[in-house]
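Visitor: Listed below are the structures to be examined.
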Structure 1
Amino acid sequence: MKAKIRLPFFETSVKNYIFGDAVLELALCAEAAAKEYDIDVLFVAPYADIRRVRENTDRLIVLAPYMDALRPGRGIADVLPESLMAAGAQGVVLNHSERPMSLTAIKKTIDRANELDMISFVCADTISEAQALAHLHPDIMNPEPTELIGTGIVSDMGYVKEVVSAVKMIDPNIYVEQAAGITTAQQVYDFIMAGSEAAGSASGILKSPDPFALLNEMVRYVRKAKDDLAKMNR
């Protein structure tokens, strides 16, 4: 059974900014924030750290940064879905701007993820690409303009509202996240209040003066948005 995700949630990754023990330290910080604010946190771990992160946390939902669609057998340099699942990965990121995939490959890999009850977290660039990928019915979509990733410049609210609406018109069950360029907790809050079901940050956290403090604050602002939305809907 796939891991269940409660809305709104927060997502973060380490990319290749840190490695080794530093990955586990950040994961434990994310774990502590998830527990403190009772918010689900998706943590994208490097392949080499998936097992260690999963074995030392119980509140994080651990994702792999990519996988191939092959099956057990040949393919020495490919990333086998079954090996990721055995290491503890509960889902996978697909089509990130740093590892783009063809539409055919995305479809095949979402199908493999579904076979193994792994969450499919699919990235998109433009609104038209997000619409095309929504027809493949991933679990989560992260539409973010490629040119903004890692820049500290966030998507405008018009893009956020339009892309959420565009995806939901095709498949209302897809969770939609915003993450490009987020560097502050207030941006996390603003995106969720504007209709995004989650927010995320990677380089924004890891390039900050105090990554642990910022990660905690961002998760706290997801909680704040959740509480404020609940008040508005009473």
Structure 2
Amino acid sequence: MDKGKQYRAMRAVFPMYDTPFQFAAPKRLDLLSLAAFAGKRIGAGPKAGTGGIYFPQIFKALDIAAVLRNGAWDDLMQQMSSGELDGLALAAGVPVTELAALDAMEPLNYLQPAPDQVALVRSHILELTPSLIPAGTYPSLTEDYHTFGLYNFAVVDKDLPDDLVYKIVKAVFEHRQELESFHPAAKETLPANVDRDTFLPFHPGAVRYYREIGIDIPAALTSSDR
């Protein structure tokens, strides 16, 4: 939904990549948990971006009164480096190039949500799913980072011809390595990841492709209202 407008004509076609929600702060501040963000100045990305939309809801659900600041990531990274910000809350596919560069200059702590916090946030925002950032993704990340996130899917209008959608999905998976050559996040563009969609119906053309390769789409996610 966008400002109350409901979109009912979208259909999922293929999984793209996960968008983990990540929380980081300079090691020098010794902030070790999300609760430590209370009262702190936290950069949350552009106001109209994913972080700008979701982080106010997330911190409200967790009852953490962080002081969120919005802006371009380049500016926010500079503000944290100069001490104008105490931490960052990011929603982006990994690795985030700017975050890795900042971590290389100034070691960071990655504040992992506790399991009960993950469950609480997911109970408030149903489209969120469990996410994992592997150890070594960033210079200071020495252990796997468990969090929540949004799994991105390519979508089309429900009235797009079935044969065209089938060919699009088939082409994507037959040329997936080319996608990965442009961005490492494309390594997650795999047919098996269709199960990360739990609510958006799939286009019939996509369903046809998945059934051909032995992946069944739950009946609740197959669209019949053409």
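We did not get these values from a lab; they are worked out from the coordinates using the rules stated. Every value quoted in this text rests on a predicted model; they were computed, and no experiment measured them. Cβ atoms are built from the backbone, for glycine too; each structure is taken alone.
Visitor: Out of 1, 2, which has the highest value for relative contact order in percent (Cα under 8 Å, 6 or more apart)? All intermediate terms of the calculation are to be shown ahead of the outcome.
Guide: Numbers: 1: 19; 2: 29.
Across 1, 2, relative contact order in percent (Cα under 8 Å, 6 or more apart) peaks for 2.
Visitor: Using distance in nm of label points 7 Å out along Cα→Cβ at positions 32 and 216 for the comparison, can you identify which of 1, 2 gives the largest number? If you can, show how the numbers build up before the last one.
Guide: On the way: 1: 0.6; 2: 4.8.
Across 1, 2, distance in nm of label points 7 Å out along Cα→Cβ at positions 32 and 216 peaks for 2.
Visitor: Suppose you compute helix-only ellipticity at 222 nm (-39500 (n - 2.57) for each DSSP H run of 4 or more, over all residues; to 500) for every structure in 1, 2: which one lands on -9000?
Guide: Values: 1: -13000; 2: -9000.
Label of the originating structure: 2.
Visitor: Here's something else I'd like to know. When distance in nm of label points 7 Å out along Cα→Cβ at positions 24 and 128 is calculated, the result is 4.8; to which of the structures 1, 2 does this value belong? Display every interim value, and only then the final one.
Guide: Numbers: 1: 4.8; 2: 2.0.
Computing distance in nm of label points 7 Å out along Cα→Cβ at positions 24 and 128 on every structure in 1, 2 gives 4.8 only for 1.
Visitor: With Cα Rg over 2.2 N^0.38 Å computed per structure, which member of 1, 2 shows the largest figure? Don't skip to the end; give the middle numbers.
Guide: Values: 1: 0.94; 2: 1.11.
Structure 2 gives the largest value of Cα Rg over 2.2 N^0.38 Å among 1, 2.
Visitor: Thinking only about distance in nm of label points 7 Å out along Cα→Cβ at positions 48 and 160, which of 1, 2 has the largest value? If you can, show how the numbers build up before the last one.
Guide: Working: 1: 3.6; 2: 2.3.
Answer by largest value of distance in nm of label points 7 Å out along Cα→Cβ at positions 48 and 160: 1.
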